[in-house]
Structure P
Amino acid sequence: MERECNSFKKYFAEMIGTMTLVLFGCGVAVYTGASLVPTALAFGLSLIAMSFVIGQVSGCHLNPAVSLALFINKRLSFKDLIGYMVAQFIGATVACLELMLIFGMDQSYGANVMQPAITAVHSDAVSIVVAIVAEVIMTFVFVVSLLGVTAKTENKGFIGVVCGLTLTLVHLLGIGVTGTSVNPARSLFPAFFAGGEALRQSWIFVVGPFVGAILAALCFKILDNTPKHEVESRMSA
């Protein structure tokens, strides 16, 4: 019973955290017309804030790609992987409903689309490749940074700040290319609510982040020099 209660707390925390990330990140994107610095800061600061609120409960993933990477690196069970993903998708859906109440129904809800600047330079086929490659690279950088900073217990006090600033960093590059996803939950449900081109392109912002996360997890297996006893302790936590 206690274990089930703890699992519920973790999943509930992920739902609340993801709702906050999508609400404030996408909300600022809608309000400012996806202005570069405010939107990047909104996502990064949301992650920092939530890391201090729910980090001790669930680890503050707020992102199915992050959860997948931690599962590959044996820091998350398969049961929790599914539970986290479901909670994250529910949180993103609730955030979109809140955005609908705030901004009305005729909005983009901060959904990701390939940006006009890219389309103007390349053909549609190349634009899709550019968008996917950009999402893979940005997610790789974000996830491998997260895996690195969370690998050492002495980094505990800095995890939220490092992850939040890294998320801000990738947004500063990616907003002009794809709007920056690096998070399938952040992209998929705003696209459903926005419809149109955002929904047609939504697969890009699912495939790219998941591929980037898988590559980051595999790469970190090579880079990780954590002593064996710490790895075993981390896996049993």
Structure Q
Amino acid sequence: MRWLRYLYRVPMLAWHVLVHLPLVLLMMLPPWGRIRLGGETLEYRVIRLWQGGLMRVFGFRMRRRGTPLPGATMFVANHVSWVDIIALHSQRMMGFVAKREIAGWPLIGWMASRGETIFHQRGNTESLDGVMQQMLARLREGRSVGVFPEGRTRNGAEVGPFHARIFTAAVEAAVPVQPVALRYGNNGDAQQLVAFRPGEHFFGNFVRLLGEPPREAEACFLEPIAPGSTDGRRRLAELARERIVAAMG
């Protein structure tokens, strides 16, 4: 069955990249890319639609629970795979903070750049300082950012500790933080399947997931944390993680 799925999904992926993507790029160009539709620009709308289509190519049926906040918001989510970025982008436009290596990934890296991703060099303090300044500037401009406070992908068996420093931008910009629980499969039973296996790199994970059976993917937008409602960034990180862990069941 895996090879049968490759037989129809590889052509679907090629069509999505070679036909749909040029149309998306055309609609992103000014002046029509700046046309507003239902509270967002046409540019953002078509990016979301394309990302949602990519999820369907991989057999994921996206479901959204809860409502993403409008305006300047820091969205924080659990992290198991590159798929997380696609899943979130299909529901709400946000500029992600992601490791710099993603910029070099075929297709995904290019789309991440178009999606206003802020790339960070792990272990580089100067890079992190620059990321924090960019996040703060975007939030103060009324735009949203998305972060994975675990700092890296996990194996799907648990949600790791959240690094408090990444919440500094939300505290200084006085914007709400909205936790998002990303679940794959029936009630999250495919988390470990979607996650990177030991020693597995992006291309291997990409090809493996392309041949997996269809399954649900959920983006659960949880109760937001209002600015100033917690005592400092550490408690903010703890509360956001608690809500995500509770939603993961």
Structure R
Amino acid sequence: MPTIEGAHYVCRRKGQTPEPSSAFVDIVTGEPAWFDTRVALQWDDEFLYFSFTAEETRVWATMTERDSKLYEENDLEIFIAGENAYYEFEINALNVIYEVFWIWKDVHRPGGPYWGRPEFDPNSQRTMVLDGVGGHVHERGERWGFLDWDMPGLRHTVHVGDGGWAAEIAVPWRSLELLADGRSLPPKPGDVWRIDCSRFQKIGKNGEMLDPCAGWTWNRHGHYDSHIPEVFPYVTFSDERM
């Protein structure tokens, strides 16, 4: 079990000035990244909003088809965790996205919360099986990744400038029911969710191609693995004004 303490972030209602996160750090070591990357979260009764800023000398993206393996080039990522499943979202500078809904195998069986839903049938759906990334194996073991699951009502856009790029994502609360575990949607003030944001970078600081990509996250994971919900930041929802 990872012993790294997750970061803490207060997500305020839309209409207030959002608080940017601290700069993303190396996913393994926690050392500063060579490009500044931050995210700010806001919410209202319909959506959870993510606003990324990503410094970059030369904005670069090549993949143009939805659900391409964006993690193999430059991208920005979101992970939203429930108790027994989590959602993965990725976006590149061409506004192309990749989505996966992950369910831990130890609960995905008859009687489990996701069992019997056609979209989560591993025998008929396109899936990926994962026990960890980058040599790290999660103690909970394998999970199913449902590759054709698309979040209903999701909104996203990208803005490219001279010094980098930015992404805006709006996740509808009604589509997070599968991860709410009985929590209120929209959340009640004081509710806490585990949410992580990350960036993977194929182009090095000198313009060289990296293999593997550099990985930067909101807080250090200790492994080259962005799929560790136990280290995701704690996001507390608030309607108090700053």
- prompt: Upon calculation of helix-only ellipticity at 222 nm (-39500 (n - 2.57) for each DSSP H run of 4 or more, over all residues; to 500) from the atomic coordinates, which of the structures P, Q, R produces -26000?
  reply: P
query: Here mean projected area of the Cα convex hull in nm², for residues 80-215 alone was calculated and came to 9.0; which of the structures P, Q, R was it taken from?
result: P
statement: Note: mean count of other Cβ atoms within 10 Å over residues 32-39 at 10.8, derived from one of structures P, Q, R, originates from structure Q
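Just so you know, all these numbers are worked out from the coordinates, no wet-lab data involved. Values in this document were obtained by computation on a predicted structure and should not be read as measured data. Cβ atoms are built from the backbone, for glycine too; each structure is taken alone.
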